[in-house]
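Several structures are given next for inspection.
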Structure P
Amino acid sequence: MSIAVILIFAIVIMYLIKQMSPGNIRQITTEELKAKLRDKDLRLVDVRTEGEFSNHSIRGAINIPLHTLSNRMDELERDKEIAVICQSGMRSLKASKQLKKNEFTNVVNVRGGMNSWN
């Protein structure tokens, strides 16, 4: 293999690792989320598709599918804690990063998503 191919491969791997890394996003478990749901200031945002959400969702959650989040951020209050959930934790991590970039300061990602919800 040429050095260029190895270099490109290494760059792609580093990019993928960065995308999957939580970075500065705080992670919580579904058990921690259950305790937090008693807090009236917490806003639970489910970023799954409308179909996934209508099939099974957590009471009190609002559905803002990931692909619509950038156009619907004005529905969220910047001063409240926002917990973001999806099916596995990957889309919610992307959404959490997107919210942080848009000056939402108190954002947590629910690790494991609905797959971990009992």
Structure Q
Amino acid sequence: MMAAIGTATPAAAEPVRLDVSEAVSGIDERSGRAVVDFILTTAGREAFARFTTAHVGRRIDIRVDGRTLLRPVVSEPVHGGVGRIPVDSLDDGRVLARRLGREGARLEVEAVAE
């Protein structure tokens, strides 16, 4: 779903911080699972597009405030600047959406060392 900017070698890759312009909690219509949908700022969208382009086929960490929430494999570059994070409950989703929506929140992506 997400990825990071990659000009460094995989071993030297640093986390890429992505700024979020909006985050809302809800229920996925197909699965019925609680989720948080987010929209990146223009700069965040561009950084994420570069990161995912550089890391297609690689596993990445998606972290919020330093805590890994997802570890997907990037299947294709992501250019739209939107994402979805599954959570355990609507309450967890509300908490995460508030965290992502506050100034200074850290949504980061980083390639996982192979």
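Matching task: -7000 is the computed value of helix-only ellipticity at 222 nm (-39500 (n - 2.57) for each DSSP H run of 4 or more, over all residues; to 500). Pick the structure from P, Q.
The value was obtained from structure Q.
If you work out Cα Rg over 2.2 N^0.38 Å for P, Q, which one comes out largest?
Result for Cα Rg over 2.2 N^0.38 Å over P, Q: largest is P.
Name the one structure among P, Q that relative contact order in percent (Cα under 8 Å, 6 or more apart) of 30 was derived from. Don't skip to the end; give the middle numbers.
Details: P: 30; Q: 39.
Attributed to the structure labelled P.
Each reported figure results from applying straightforward, stated rules to the coordinates on display, with no laboratory input. Predicted model only: the values in this text are computed from it and were never measured.
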